Structure 1
Amino acid sequence: MKYLNVGKIVNTHGIRGEVRVISRTDFPEKRYKKGNTLYLFKQNDETPITLKITNHRVHKNFDLLTFEGFDSLNEVEPFKNSILKITEDQLHSLEKNEYYYHEIIGCMVETIDGEVIGKIKEILSPGANDVWVIQRKGQKDALIPYIEQIVKEVDIENKLVKVELMEGLL
């Protein structure tokens, strides 16, 4: 079964079993909805712990979650630094020109003229639009904003992105 990362537990919060999560999903309201199932992977553990969400709220840029059967600080303390994941069959369909991070990361990027720029290694979400971090050979990483004026074509099947670079972007 393939699992996809949706967040990392960085700390506990309070004494009632709440955990503080740095979210890695564009859909926290869907992923962390009461009743949903998440899979917790502890460091160096290949077998996940299945968790059912009982509560979700946002506090100071963190998602706070509680899980069924884990009602105290002592029970969730071992979850610190663990990764929360979902299974591939928990994905929902996206609208046209929307992509999951795992579909974009690893794609080769080239200009519309066929000049290879590099491979997408990370996606940042600093504000109005995502920024794709492109690893280049022998050069520092390039940052490409995911906007219509620059990203012209995304071919998920062939893991290829075509861009039209604006002056001064690289």
Structure 2
Amino acid sequence: MSEIKLFNVGKIVNTHGIKGEVKVIRITDFEERFEKGNILYLLGKADGELTPLTIKHHRKHKQFDLLQFESYDSIQSVEPLKDCLLTVKENQLQPLDEGDYYYHEIIGCKVYTVAGELLGEIKEILSPGANDVWVVKCPNQKDILLPYIDDVVKLIDVNEKKVIVELMEGLLD
């Protein structure tokens, strides 16, 4: 049997109120991920057990998404869910527009300069503001922070796990 690939879409950080709502920090750009009736998979903290959860209700509150799941209608029922990840299975991923990529497609790509020099491998993606920043792990030196902008990223080939960049002045300082 092949291993099920899971992709994180949120993290339950706390309960909210007494009727079974949970506070979720979103790790997805897809608004429709949290629509009523959708199924998310809770990844158990201790045992790694997958529990399917059907969304009963969704609303936004401050910087959080508040979710309530079918069959979870009290604070006691959702208390054990705190600090767990909410995931989707690979077949729940939506097709992206040309030139858009999922984080898991970018992380692990080797980064080369336009001159063909290997810089390192993308180990993490940060989303601090206007554009993403790719963290490139470089052998024998500190990580490089690459802004994901057209002036820097010249080519992305997720099939070959290869990215070609043109370094702007100051990026290697």
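What follows is calculated from the coordinates using simple rules that are stated; it is not laboratory data. Small disclaimer: the values here were computed from a predicted structure and weren't measured. Cβ atoms are built from the backbone, for glycine too; each structure is taken alone.
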Out of 1, 2, which has the highest value for Kirkwood radius over Cα pairs in Å?
2
Suppose you compute distance in nm of label points 7 Å out along Cα→Cβ at positions 118 and 142 for every structure in 1, 2: which one lands on 0.9?
1
Which structure, out of 1, 2, was mean count of other Cβ atoms within 10 Å over residues 86-93 calculated from, if the result is 16.1?
2
